[in-house]
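Bear in mind these aren't lab numbers, they're just calculated from the coordinates by the rules spelled out. Please read all numbers here as calculations on a predicted model, not as lab measurements. Cβ atoms are built from the backbone, for glycine too; each structure is taken alone.
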Structure 1
Amino acid sequence: MWTYEKYNKLVNSLYKIPNVVTKQWVEDIKNYDTIYNDEAPLSDFFDKFGFCYRDLSKCDLTDLDRTAMAGIAYSSSTVFPKDKMPRDFQPDEFIEFGKDPMLGIKNLHRNGIDGRGVTVAVIDFGFQDKDHIEFKNSNIEVIDLFGDTDTHFHSDGVLSNLCGQNIGAAPGVKVLHYNTYQGHGDEVDRATYTILNDILKRVKSGEKIRVVNISGPLLRNNQSLRAKNIVEREKIINEIGAPYLKIVNELQTLGCEVVSSERFGKDFSNCEINPTTKKFYRPLWTKNYGWYEERVSFVCGGKVIPEFTSLDGYKYEPTGCYSWTIPQAVGMYALCLQKNPKLTWDDFAKICKKTSVLKKGIRLANPQAIVCAASNQMDMTK
């Protein structure tokens, strides 16, 4: 089990925070891999952990300001100095702002549209924080078919964006969370195959599981992960993943949609929000992709996930990823299924694009319009 001490030891072993933290130091560590051509993913670790699990009480942070802090991860457990804080910055501000699932989804929840009556299966790493305030009132059943899967913060981010009571897109859904192995390779692929078979048996026995959330590729083997794009990855899956596709197709025939990163990426992406300016912007990794404007985005970066070593803390995430955007889209789909149980994922994707709002190159999801369109489609088929 991952504990506070374990994370603290991990991040402290990777990079030391100086007594005087300057904007230049932050810039250098964010670009460490490029500057030093080092194979160690230090920049990735700083992007993910930043000031999390750190005692900064004796540090001088006065060279930083709230704009700089908008780009640095930190958490409720971060100890900031009392008198040498970043200028115009209050730690609780970004964390409270980041709890909002954004895009008006809360308005749907207030009207009783929260995914109730819909069951979602999630295949992800081991989940440990069911007692966190974000989950204690959520309907989550943890299923471990293997008995020795380790816990990981990744699942906290996935589940909070799906069914978290404050953060989640669909806090009313029922979730079957399948613990699986971490890493890549045959072991993970075999585990996923076993889980999909279990889901298929449940669906065949009459259990109404409507969607499976896989916040990653359908296959995690090295050949698949080295694929340069979605088309190449799909080709590999077709060639070496026929058994997977057979299960996926059978599930979809029975009304259970399987949404992995490949399927998600055909129609959707993620965007970020700056909690200082409240403006949306596209992730850096999409700068060279011309398809970005065509895909519908949900907000991921600039929000929070549960702090995975406490029962009421949160972790501020400056940048997002597919892993934690997919459950937002799946949660949004669940809201639509509550109103229109016959809606397919492909129809949902078409509705999302048709109702989206284009702002400065970002095609934003429009949740209230999406649910309205899904409901109208149901009315027309009656």
Structure 2
Amino acid sequence: MRYVTDEQSRRQYTEFLSRHERCNFQQSVEWAAVKSGWKNEIVLAEDGQGNITGGMSILIRKIPLFGNLMYCARGPVCDTHDRASLRQLIEGAELLAWKYDAMALRMEPDVSAGDGDFRAIVESLGCKVRDGSGRAGGGIQPRSVFRLDIRGKSEAQLLAGFSSKLRYNIRLAQRRGAVVREGTREDLPAFCALMRETAARDHFLARPLEYFERIWDQMGPEHMTLLLAYFQDEPIAGAICIFYGNKTWYAYGASSDRHRGVMPNYLLQWEMIRRAAARGDAVYDLRGALDNTDTSNGLYLFKRRFGGDLVRFIGEVYAPYKPVVYGAYRVAERLYMRLRGGLRRTAPSGPAAPAEDGPRPLPWDMPALFSSRAG
């Protein structure tokens, strides 16, 4: 076991992450740089020959009154049934907990809910698994996501996998004159204006312009694209997609109340999927979906039309180094979420509110809200 400490180990980790089937942009060194105000440590697991077999990027943040919390979004990245690698990563995190006097390590791995072998391994290594559904169950990341397998598929094959209603809406947007254009950093203010409009309509907190500029500066253009849908030269919808390794993620989406009948969101999704397939990606990740899958869940219905699979994750895996303190923090966090009420309702037929990738600030820490929430 070792840590990323210099440019050489950074390059080695980035190469490992980019090639791994469980690659996730939230585990990248670039994404850690987006999270200004956080400390970042990366733990590496190795085999007997010194080859990297696993990695875990950890964000560390001080929570007022409670102390430091270590958070790992969609990691660790390794063979999740490889006990030796998992042991190295968890032991490496424990050493970091001593260094930072952390109350807990909180992970939300890319592991399916039914993976009993992974659960048994991490529990044998001293971790606990918190079940529960949706954000109410304590998750920071979406508990369920839609993923579309695009590996080796042509555009015709992709379209054939969509629902007939989705194909109709794509053609409708084109007939009505919607046009998708790739944006630049100078177009971020227009996207943020759309995001503010979406946030006001759908009751979530919008990110400031500075946050999206940091994403652009760290991820783009190699790992990020901004697309805007125009109608009569007016931007009416936008999306940011992030691509890393073998996947593309629909990271952020926004739309105007004006010209909604033009159906720009469907055309934007199709353009992002086309680009992901042209890059040779294996997966297009539409990200969060609520757990309820009935007809009242417009977000589920919107994403289901793309023909992807609903993937439900195992939830939160955590190591409580200070169980009493971490338990108190969890109580305060749940209370805060109840106080926030319905702030994060999703739109009936459009993009979800942005996902998160860090511990939630508490009411007395409101200025930190815009530095700890992420997509």
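Matching task: 20.4, 61 is the computed value of Rg and Dmax of the Cα atoms in Å, for residues 12-195 alone. Pick the structure from 1, 2. Attributed to the structure labelled 2. Looking at structures 1, 2, which one was distance in nm of label points 7 Å out along Cα→Cβ at positions 180 and 276 calculated from, given that it came out as 1.1? Computed on structure 2. Kindly point out which one of 1, 2 the value 1.3 was derived from, the read-out being distance in nm of label points 7 Å out along Cα→Cβ at positions 28 and 68. Going through each structure in turn, the value belongs to 1. Taking relative contact order in percent (Cα under 8 Å, 6 or more apart) as the measure, the highest value among 1, 2 is held by 2.
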